[in-house]
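Values in this text are rule-based calculations from the coordinates and carry no lab data. This one's a predicted model, so the numbers in the text were calculated from it and none came from an experiment. Cβ atoms are built from the backbone, for glycine too; each structure is taken alone.
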Structure P
Amino acid sequence: MLGAGLIGEFYAQSLLGHRSRDHICVVYSRSIERARSFASRWNVPRATNSLSEAIYDTDAELVVVAVPNHMHEEAVLEAARAGKGVLCTKPLGRNASEARRMLEAVEHAGVFHGYLEDLVYTPKTLKALDTVSSGCLGKILWVRSRETHPGPHSAWFWDKTVAGGGAIVDMGCHCIEIARSFIGKGIRPTEVVCWGATQVHPIDSEDHAIGLVRYENGAIGQFEVSWSFRGGMDLRDEISGTEGTIWLNHWLRTGFEVFSSVGSAKYVSEKSESSSGWLFPVGDEASALGYTEMFKDMLSGFENRSAPRETFYDGYVVNAIIDAAYRSMETKRWESIEIEDWRGNTESDRRAPDPTRQALEMFDDNHIVIKREILPDGTRRLILKNKITEETISVIEA
């Protein structure tokens, strides 16, 4: 385990005990005191402040990278040289160039690699993805993903050089990959338009941003991120398709609400701003944030020699989208997404018609169904468009 901070704690909580055979054999931190404290809490036999010592530990089969963003490339490249499988927390790199080098390193070394994007593994998200894959929502048109809170816990997040950016690189990476997962990873993201600004905090990075990612099939992924949102952490997703809609609320207003006039000295939940008044505890944070299912997928893939749901390639694509978002913030226009090695659908795949959808929309040889609806009296009505004259008419459906 490389890193003994908040993420390292969540990872340890999620790794240990769930499959009964996994354990952490060595922990690294830049602070030997923090490494030893982590080792004591989680019964880790060895603690070190040497990155290479941890990576080359003879008992370690898999390296988990949970250090600040500016150290990801160094850690991943060293793990690849050591021939170790490697899992890296989000974002993969501070930019697409770093992410690309990491991807090339693990693929050249032939080692297992996983991108630790926890929010695509939350129980609600996994259930929603199954619903979408079954066709219940039809073609996905729009995915809106929101993550906002008052700001990160650690000081390094606020340093643009160390982190690679602000709220977009910190949280937009989650939102972008959530949208990709619902729209379809085989659908190429083509361009981004993004607004971002430093609204509250005295920093060089953006603490608030909103962006639109356009995909080649016409779908839109929307991300909303903020380090200036008050009231805790707000994690919400909306998925809209031609045949249905899904709304997800992962953190606030999830059915567990407590009111206390005197307050509590105990931890409530991540990014909670208060311990009195109305509180929104989370029953199992590691599970609710996706960490538990994420590591089950990663470790099972490592053992079975199969690719996990999220790989370094996914991290690279996300970084490429983020790079375009930052360019758009400067130019104030749509910016193309530069992906050097696209591995998704071909042009013919993208343009292939959907015969099922076409059949459903056909009323007769001359008319296409625009909308079906049920009126208050139970009558079913169709709104039709004439393919030749383009005139629209309403008819009662028998």
Structure Q
Amino acid sequence: MSGLAPTREVLTNGGTVIAKRTSTTPAVTLVANVRAGSVHDTPELPGLAHFVSRTIDRGTDRHSADELAEQLDNRGVTLSASVNRHLLSLACTCLVEDIDDVLRLVAEIVMRPAFPAVEVDRRRGEIITLIRQDEDNPGAVAIETLMSMLYGTAHPYGRRLRGTIESVERVDRQMLQQFHGVHCAPTGLSLAVVGDIEPARAIGAARSVFDGWHGGTSAEVTDAPLPHQSGRQAFVVPMMNKSQTDIAYGFATIARQDASYHAYWLMNNILGQYSLGGRLGDSIREQQGMAYYVFSSLEANLMPGPLVIRAGVSPANVVKAVGSIDTELRKLVESGPTEQELIESKQYLIGSMPRTLETNMGIATYLQTVELFGLGLDYDVRMPDLLRSVTQEQVHEVARRAIDPDRATVVVAGPFEGTLT
């Protein structure tokens, strides 16, 4: 396997550009990440990074929001802005002949947003609507409550990404400008350029628009204390006007850089990475017919992330479903994976890699993941052997390390008034 073999260059101001030529379409995808995620929110003002992501493209010191939209629309470009725990991202796809103009606009938005007061107020209303929708969604309530209980509000992973209605109402233009000025810095910039363009030209175009950018600190948050938990925690959020009850069940586990990550990845796949597969799906959904959906996810990040089991059930099945999750976890801890499960999971994860790299956006997203976690530009070549080398005992060992139903945190949200023991 030859692999992607992208080209990576660090600009004089510390920004990073990763370029990969593909020739499937006459288009180029740009993904610009800045390390200005919600880890930089404070406990007193959660949701500030998210607010920045909703307003950063609403005007710059040179162009209004309408002017930006018109210039992008004229080139058939849709720019999306998003934020997660560690990254603020801008992404779009354009024709090759428009790359210089579009990259200039993206750089302008990243470096010099104006946060016009009228746009801030308009987006404030939209964010409050999103928060109210989350508060009325049992699935969103369950996972946000679980994260708060696992991590606590002193830890950035324990705070709500969108914040609260109270915190969003307090945000003003000056706060957004200050957050951007401090945390959006060239040393925290990573730009992926993937498409029908030579890497040298892509890097040159990026250098021409970003090299003059200076300022900010981009200090990464990679360590925060976890609250002490001595036993099992359970919490019920009654939402009696709903028809479905959502379960969020989890543990804090590992960071992505942990040496045992690939064993954890296989364990999660065996447990139930996808709702129709794995032990959880087979037992709870297929055999018992109890769940509308059930799956597990491993969110290893720059800090130890959670292993979370999610399920949607009727209110009558809540206690039985939680008990079935306990049972499946105890089986995995006691006996480990079967040889067949390990073989099939390795084949699935290795085989899924080419599918994730079928599009320019898929490649750009993958390259940004590699950059964030420092996995190396040849990780796509090394990954199959890293998975193949994991043994049954290693998967069994990480299951014993990560999973203990007696120390689980369990949240139920929906039309349920019973107790969880």
Structure R
Amino acid sequence: MPKIYLIDVTNRDGVQTSRIGLAKLQKTMLNIMLNDMGVYQSELGFPFTRHEANYINANLELQEKGVLKPIILEGWCRGIVKDVQEAFKHTTIKNFNLSISTSDQMIANKFKGKLDRDSIIAEMTEAVQAAREGGAQTVGVNSEDASRTDMGYLVRFAKAVKDSGADRMRYCDTLGYDDPKTIYDRINHIAKEVGIPIEMHCHNDLGMAVANSVMGAKGAIDAGVDAFINTTVNGVGERAGNADLVSTILALRYSSGFRDLNLLDERVDLSQAWRISKYASHAFGLPIPINQPGVGANAFAHESGIHADGALKDRKNYELYDYEELGRGEPDIFDTGRVITTGEYGGIRGFLKVYEDLGIQFESSEAASRGLELCQYANLHTGKPLHEEELRFIAAYPEQAAKIMTVTP
């Protein structure tokens, strides 16, 4: 039976969003949380870009240590040989997603005569071959602006993707142009014609990213192939954002048309939702919208007399799912007395007190001094107060923490 797998792209699409971003340490923490959540794959960044190299290689080291397993760490490149070669030059990445535009709009008005339909396919094929020759274990291929691409050419492109040896094709609704019916029909047709697994990458320009993602995936499933859905934590992404991770899981688990189908990868652990959403909010500096499905402050709030009465009698009257399933229910506790923190200008005594409160001791004064230095750099690196998850990571993996924070122009 075909299944639906989640590929989170927060660390690629999310961070290239205008006006927001993440430090490399924060991207690493999200990878760890995505792994804990049972997400199949993380698009962790741009391996052809030099400033990502140390972060990517350190995360791959964490994978070797078993910290980032079984999640697949995949790098995004343009669908050109040069990017693939640069990725192998700077990193040890073994999983790729290669992107190239396919719509006539993009071919005519983005490439300006440099490429046509035939050369798009030729360039993509050469990039896939370069990745395989370099030892890539998996390769996906993006059809950018697929929702505005002529179906005849899109099927031809998908066949070329399959013939090139790629593992799946990513159908990019780059401008959020599709609706649930059109994307179901288009994906179903491609999957039937070509027999290749399809990956959904939907933007939220018309507010339908989650609906389009799950219906596109259903189109692939009904054609007999596996489906993959791209998500981002809290729906961050270019312009109006991408399909929100938690909302997508909820739709596949609880909507009337999906709840009994059991299509979602069984490894997905919804109880991690509250943890990862809160951390992403902290790292991006963006509050979780009050009405965000599952994790918003009002997701389980009732005031209307009829609603409050009904929820108190039986919460299933007005709640489709239980807050405990998302890891919610425990109060957030804030100290109102003396608070000791550590960071860029912290000293050893305060540093040791912070870690003592976390239940962590250092094996030697040298290890503690090294930890303090890393915390100072981490605070400088993120520009934010250090989160408990980051403090624990620095203590457990100082070598990788140092590498992640090292950027040499």
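When Rg/Rh (Cα atoms, Kirkwood Rh), for residues 330-377 alone is calculated for each of the structures P, Q, R, the largest result comes from P. Work out which structure the value 0.30 belongs to, where FRET efficiency 1/(1 + (r/R0)^6) of positions 178 and 298 (r between Cβ atoms, R0 = 30 Å, to 0.05) was derived from one of P, Q, R. Going label by label, the one that fits is Q.
Set P, Q, R, criterion volume of the Cα convex hull per residue in Å³: the highest-scoring structure is P. So semi-axes √(5λ) of the Cα gyration tensor in Å, for residues 122-225 alone, computed for just one structure, reads 29, 15, 10; which one of P, Q, R is that? The read-out was computed on structure P.
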